[in-house]
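K.L.:
The next part holds the structures, each set out as structure tokens.
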Structure I
Amino acid sequence: HIDRPANSVTANLGFLPDLPYSAVESIAMPPTVETLGYTVTQGSDAHYIEHIGRRRCFIESASDGFSGLRSALAAGAVSYLGF
């Protein structure tokens with residue numbers, strides 16, 4: 001997560017470095033930090049059973065495998081549920 005209060009890249013550096021990411025993951029929607037235009041994903045990051053699936057990110061890919069995932073992230077083919 002780029003925006004966790006502790007142990008995230010922004011908590012440690014104070015900003016998100018402009019590097020070639022495929023996407024970034026946020027705990028808040030909309031994100032509370034600058035995402036530099038990268039596609040944002042989010043998941044439940046559950047630490048308790050009752051938190052599993054409370055936040056979901058759907059990535060619509062035209063093909064299976066990592067190349068399809070990378071293409072979908074580059075196209076911003078992401079939707080969210082549970083925010």
Structure II
Amino acid sequence: MFDEVTSALDPELVGEVLSVIRSIAHEFQMTMLLVTHEMKFAQDIADRVLFMEGGRIVADGTPGEILLNPQNERTRRFLQLVEQR
């Protein structure tokens with residue numbers, strides 16, 4: 001499990017850490033649970049995406065369903081905010 005592993009990092013290190021996680025996922029084909037605000041990374045690496053709010057799952061699907069074509073209004077608002085930063 002990786003819980004926001006890039007949140008406290010210097011921006012110069014974020015790419016390196018994401019690269020290591022990506023390598024582990026591809027090389028070992030292991031199941032991982034990641035909590036992240038790195039949406040592009042999640043889209044690239046995930047088989048399944050869950051969007052949670054208040055401890056509840058409000059959206060569950062493929063990266064394309066959740067990140068590219070969200071049906072849930074709360075998910076859409078969140079993704080719009082993330083894109084603006």
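All of the numbers you see were taken from the coordinates with simple rules; none came from a lab. Computed from a prediction, not measured in an experiment: that's the story for all the values here. Cβ atoms are built from the backbone, for glycine too; each structure is taken alone.
K.L.:
For distance in nm of label points 7 Å out along Cα→Cβ at positions 31 and 47, the calculated result is 0.9, so let me know which of I, II that is.
P.N.:
II
K.L.:
Could you tell me which structure in I, II was used to calculate Rg and Dmax of the Cα atoms in Å, for residues 15-54 alone as 10.6, 34?
P.N.:
Structure II accounts for this read-out.
K.L.:
Now, a different point. From which structure (I, II) was helix-only ellipticity at 222 nm (-39500 (n - 2.57) for each DSSP H run of 4 or more, over all residues; to 500) calculated, if the value obtained is -13500?
P.N.:
II
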